[in-house]
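Input: structures, listed below.
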Structure P
Amino acid sequence: MANLNIEQKKVKSLFQESKYNFLIPDYQRPYAWGEVECKTLWDDLFSFSFPNDDCDQFVDDEEYFLGPIVTFKNKNQMEVIDGQQRLTTLMLLLRAFYNKLGSMKDPRSQRMKEDIEKCIWRANEFGEFETSALKINSQVATDEDKEEFISILKDGQGIGKKSRYAKNFNFFVEKIDIFFE
């Protein structure tokens, strides 16, 4: 009989503490989130983090429930049983933030950028993060879509790409640009 562990984790902990790569196995449904779901996620996170639309009143000590992410340890990977849509979308959102933070030089932005690196990529033996060592892989995406998803996470470019991954990534890039204005 398999052991069942239930843990409440912050997104940062979920991604950074994992010793394993996340794998979206071929029995999962394809990535289906579109702009409606991404907008809902963005609006929920924004209104929770900045009550009263005041960017100076960032809420850091409260917890926001994103929903369950259920995984199964299979060799050196964590197969995603439930939460694949949220997990994938969070990766796209983090990559979009990483792009924006890359041009900022203040210490807080650099710390945030370093935290995001730990969420998306694995470090090599020297502690350097390699964009080719992603912490997520999908067996359910078509070859072309999978290539776009991986490419977006590696190089942070969604322009000219046509998959749902690219559309959602570009949506977040636009929202983040507006937010930082």
Structure Q
Amino acid sequence: MATLVEIVPYDLNWPRHFSTISSELRQLLGNKVVAIDHIGSTSVPGLSAKPLIDIDITLNGLADIPAASAALIEAGYDPRGNRYGDDVWAFLHSGSTRKQRVYLCPPDNETHRRRLAFRDYLRNHKDVADAYAHLKERLAKQFPYDGDRYTAEKSSFISNVVERARSVANGAIDSEQVGEG
């Protein structure tokens, strides 16, 4: 059964939910965890989003993925696999009041780095975050029961923002900083 792509206004409780979930995950996975990062739209203040907390967990290495996966499954997370062949394993937990999607990542993972670059750029560029919100709302209306298509249609926007973020990080002049955005 297809699931509705639902976009809701920003919820001031999302950072608190992330903090609670992060503590639970750190306790569950112990010394396998290097870092736990709030990613996705719920991590950007003021941005509308699907009511789902997205979390990247960086582990010590690929060797920790099987044990961490087993612990998440035991805790009620539904495994979603490594869909893109990028060494990132996804899990969904929708049985609680705080719906969450968790990704297990090895260190120095490119997908994880892209997610952080995108998140940080949106946090620092409200006009780009607003454009992203409008895109998501339009796509949710256009593909209300096709989450894969909704996600695919955002990919070009996301890639462009990640490239802009990397240009800024590498010292290039950001056109928005000089009034050309």
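Quick note: the coordinates plus some simple rules give every number you see, no bench work behind them. Just so it is clear, the structure is predicted and the values come from calculations on it, not from any experiment. Cβ atoms are built from the backbone, for glycine too; each structure is taken alone.
Comparing FRET efficiency 1/(1 + (r/R0)^6) of positions 8 and 88 (r between Cβ atoms, R0 = 25 Å, to 0.05) across P, Q, which structure shows the greatest value?
Structure P comes out on top.
For volume of the Cα convex hull per residue in Å³, which structure out of P, Q has the highest calculated value?
P
Same structure again: Compute Kirkwood radius over Cα pairs in Å, for residues 64-103 alone for each of P, Q and report the one that scores greatest. Write out the running numbers ahead of the final one.
On the way: P: 11.7; Q: 10.4.
Biggest value here belongs to P.
Work out which structure the value 22 belongs to, where relative contact order in percent (Cα under 8 Å, 6 or more apart) was derived from one of P, Q.
Going label by label, the one that fits is Q.
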